[in-house]
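Okay, got some structures for you below.
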Structure I
Amino acid sequence: MEDSLSLGRLASISVSRAGLSTVIEAVRVREPSGPYRPFVASIPHGSTMIPTRFASLLTVEPDRLWVDAFTPELYAFVGDFGAITVEATLSRFVADPNRDPDALLFAPFWEGIVASTNSDGEQIYAAEPPESELVERVLLAHTAYHRALDDAVERLCRFHDSMLLLDLHSFGTALDADVVLGDGRGTTASPAAVSMLETALTDHGFSVVRNVRFSGGWTVRRFAANPRVDAIQVELNQRCYIDPEAVEAYRLPRPYDPERIRITATRLRLALAQALTAYEADELGQ
């Protein structure tokens, strides 16, 4: 895709304010620690960081807004598996990478690229930011993210007939499951790929459902037409790694418990190792 803004410029946009130049790194791409394997890990909602100049109209503190808490810490191991990791370093409330770019620019949480409310529908701005700022936010935190994701996918597709893209999230909704797998109701990944992942997770003690409440956002849905990419949204119940009472009370910011996170990350590591090995074996057998 040709564009007047390069991936590098979009991932780190230099902005001049009052004679000062501030570079904002909106996307972090981590290369694997070993050989590349057919695996991209997407972590779009793990940050609470909102640059000061985007927070001037906020009526709540950034760390009081919803975040897929500690997902970067939970999945820090994926680079050991040969995955390219694409991670947003800014809060989803700057601009949400998991929203359709044709959605409303500034609208309630579930409808807009820049959310005007929190996930409970409460207004979080004293006034609507200027349109020029909203457009800049989208370029910085949405367009740049998907350019980085596309770059990772294109690089891996040079060497693999198919590849696994996992869009990694977490939820606090009272659902009777540890993990929700979203594949656009059968449109964004092959049934075999989803089954491999589901089997690996259940083998390591996670209860799994498919497409319940979370059927896959724009990130996975936009790969539905690409037969070489199995894109799956993975929603992990925060009760697996955060004090359930804090989750139940909707306490923000979430309390950090390194031992709970370590235990859950170990189980995830074992499950994803199994799933990726099975995926590669299936790919080689095609």
Structure II
Amino acid sequence: MIAIGTHFYPADADSERRQARARAALLALDGAIPINLQFTDEGYRPDGFRTLPVLRQDSRTVTGAGGVRKPIVSEMFAALADAARAGGCRYFAYLNADIEVRQAALETVLSGDRDAYAFSRVDLDPASGAELGVELFGLDMFAVDAGWWAREARRFRPYIAGEACWDNVYAALICAHGRGHVVNEKPGIYHERHPMLWKDGPFAEHNGFLAALDAPYFSRWCRYAAGLDEARKAGVTVDRRRLAAETLAEARLSAGETVRHAARQMRARFRHARR
């Protein structure tokens, strides 16, 4: 069994339609405990889900700014890890709220023996439903061994969900500090393509600041994803496991990298405090 879920929320008609499809897909899975995470003072309860009103942090509390209330990724991971342990599950899985998960994705996790898995998505045409290809640069579902998370959770900073960078950093972290695996070949998770509304503002700035603190991991992810993308464009077959081992699996920094990163962190902290 896997405890699998996310933060579902009331939304406009188009977004709600995508969320409804995602929820239906989760409820159809064998071996899954479907979880709906909510803030402690909210009560959105979709049918068929175990609703856990346990989230205390949000995009407003961590930034001090107004705007749309968004959950914190590390807090959601921790809540799902607790749900997994309570349900006797080795793994928990977090996904973005409009991702449709197929049984094959769960089987990838349950038939393996990794500490964690990071899944890229297959985009679907909104009109025809035709597959448009795998999105190599982002990750939309993570499955993590709850015991491994308990040991390594301190490494994962409080990024805001629904903003950039966090998924890339988290994928690099699971590969550098555990037996992580990036699943981007027939990943088994699907997403209806729609306009992405990335905006500047305090929430994006917060994630950008954390990504600067995590720059070695973010840079490693960029090298990995760019290598895959270049091979795909050139029509060249690449050994994905070898590429991941070469770019993502090293946790240590050289002496020079350590000095450069310390300086980078100092600049990031100074600029963030000044802003």
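A value of -13500 was derived for helix-only ellipticity at 222 nm (-39500 (n - 2.57) for each DSSP H run of 4 or more, over all residues; to 500); which structure in I, II was it taken from?
Attributed to the structure labelled II.
A value of 2.2 for distance in nm of label points 7 Å out along Cα→Cβ at positions 28 and 172, calculated from one of I, II, originates in structure I.
Between structures I, II, the greatest calculated value of Kirkwood radius over Cα pairs in Å, for residues 148-203 alone is seen in II. Taking -0.43 as the value of log10 I(q)/I(0) by the Debye sum over Cα atoms at q = 0.11 Å⁻¹, for residues 108-243 alone derived from one of the structures shown (I, II), identify that structure. This value belongs to structure II.
Rule-based calculations on the coordinates, nothing more; no lab input. None of the values given here were measured: they were computed from a predicted structure. Cβ atoms are built from the backbone, for glycine too; each structure is taken alone.
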